[in-house]
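Taken together, the values in this text are just the output of simple stated rules run on the coordinates, not laboratory data. The structure displayed is predicted, hence computed values, not measured ones. Cβ atoms are built from the backbone, for glycine too; each structure is taken alone.
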Structure 1
Amino acid sequence: MLGGRAVEARPGETIASAMRSAGMIADAFLFLMDGRPVPMDTVLAEGASVKALKVASGG
């Protein structure tokens, strides 16, 4: 789910690639699988579920 919408990805695709395909910038999110943070270059397996949390930073 991304901003309340599901984004489909192909098995073998990375999280970053799926985000680009959806028109999103991966650097603006923290990704969780099974409640644990994972890097955006994580390769997705069949049936994988990733939660994307929008992050904000400031100075």
Structure 2
Amino acid sequence: MRNFQKYKYRPWFKTFRRISGQLILPFIIFQFLRTIFLPTVFDIILLSLFIGIAISIYFEVL
């Protein structure tokens, strides 16, 4: 029987995840400042989406 690892990711996915982890925080800061000065529904939804992505990256949900 082969050794099956459920959470083994491909190298390109690990690289993409590492790069996304580095870039998501500046996007969140920029979007937060934009939401503070010019609040629209789209900005709030985008900010919450960025925060959700950051949480999933940092807590390794996916």
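Figure out for me which of the structures 1, 2 the number 33 belongs to, where relative contact order in percent (Cα under 8 Å, 6 or more apart) was derived from the coordinates. Mind dumping the intermediate values first?
Working: 1: 39; 2: 33.
Going label by label, the one that fits is 2.
For which of the structures 1, 2 does the calculation of distance in nm of label points 7 Å out along Cα→Cβ at positions 10 and 50 return 2.9?
Attributed to the structure labelled 2.
Assuming -3000 is helix-only ellipticity at 222 nm (-39500 (n - 2.57) for each DSSP H run of 4 or more, over all residues; to 500) as calculated from a single structure, say which of 1, 2 it is.
Working through the options, I get structure 1.
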